[in-house]
Structure 1
């Protein structure tokens, strides 16, 4: 699905005219893409950065272009001519501080956790014994230009529609439920929910086909 198709489907869903509501549609779609990017891993929007870390250190600087979220981090080091790589688990700041409490001056290569703090990625517990490198995979914020990267484009439409309707309305509740369902099960077809508006109940593929035919 591309941006034009998404806007046509939003017109159909909401009954609003795109030309008269460009700003509203744009904000609704941007909001949906922000939420999708915060919860869904999109490989084509990801970058791998490798940072060298010396012995007795516990943090590396994130790249200047970093503006999104870290997807994964690994600590790689050499011991006795053998390469080792530890997959690191993310910890919130408070938990990371508690884990490291009283161990700030100790060293180990059993590094298992990371935490993003400002422009730095911290690792722990303790400081590195050997040093080596930290491999970071991070994902930039998604934009409306990334709609084609989303496995299920209807997820974007559902999310944008839920952003258009007023809080407390049946339309918002239905669109939000459909959006969250697709977000949780991207690769599973979602069954249409029962609703008052027959067109909202049409299968997603039918809506996509109709929008495509209108473009021809």
Structure 2
């Protein structure tokens, strides 16, 4: 998800449904090793390449207000997932975690949802965007893949790759998203932008 602006989350579970993030086929138990990632982190690097995904772009670290983030596990309909939410400091991270688990509203500058475990050190997730209404079409539709890895020193590295999808007619006046279909559409599209975040471990939640 793009950073550099303030977003309003309505809690992890609701955001998971609203953004079209999570499991695209409804199978499996989701994240199985959340404890390896949970905690409060301080940003050590952040960058964005908004022209392609061949390499990281210029640093955005100094432009971000939230210089920390908190990683928290949750569960929705038996599906375990992990939220990566920005915060301004340790106390704010702790407050965001409480709000997320209680499905309460909170402000975030950047956020990512990880919904599957690839192995003991890697989580993956995605976000399928509905786009916005324009006339009878939904424009600006996106599909992003996220990969989060944890190192031996508990530092984490996140890469998010976004693809643009073709405009789509509205459904009864609404822009909707079907994650599995969005994933199929994205398979043939070139990667448009790459975001990278690195964080050093500060403390447990």
Structure 3
């Protein structure tokens, strides 16, 4: 009987493997699309703040404006590194850290509400622009709650010890990013079901081995 279970486990693991492989491909695609998104978003949002707070921009010298532009361009150059550092975290991706108890809607998108685990990651990436805006005198803070009219571009880390950069306003992902995560969600739904079957088979095997040991003594 134990040998039969081993065969079933092997079959189910073979079924899971291509699902996890495709999920890894989708992670890579999502990372690439997020880099492209951040490239455009950093420049576009910096420009929005220049016009959102004209009284601040108009007080800046030409040299300071040129310096701010150069700092934004430097951020754009670093976008790929920032994105990869954030999205390479295995905790974001079920296929890298399979967990039987993850909610089935973990990667579900509903209208413009994105999966929380990835939405936070993208907001952390975009939050790096807050450092630039704060440096050049815009109404943004990236590390403290002081300032009556400041925008808070940060959130507390899970342990509550440090602050994490985070874009706080309404956000629309690119269509490509949304499509990739819709497919990831579909793969995840299948994968967690198969993974559940594997765990149940392994538990059954343990129960049978325990009973065999009991009966043999």
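Values quoted throughout were computed directly from the atomic coordinates according to the rules given, and no laboratory measurement underlies them. Quantities reported herein were computed from a predicted structural model and do not represent experimental measurements.
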Taking helix-only ellipticity at 222 nm (-39500 (n - 2.57) for each DSSP H run of 4 or more, over all residues; to 500) from the coordinates of each of 1, 2, 3, which one would give -11500? 1
Quick check: 26, 19, 17 is what I get for semi-axes √(5λ) of the Cα gyration tensor in Å, calculated from one of 1, 2, 3. Which structure matches? 2
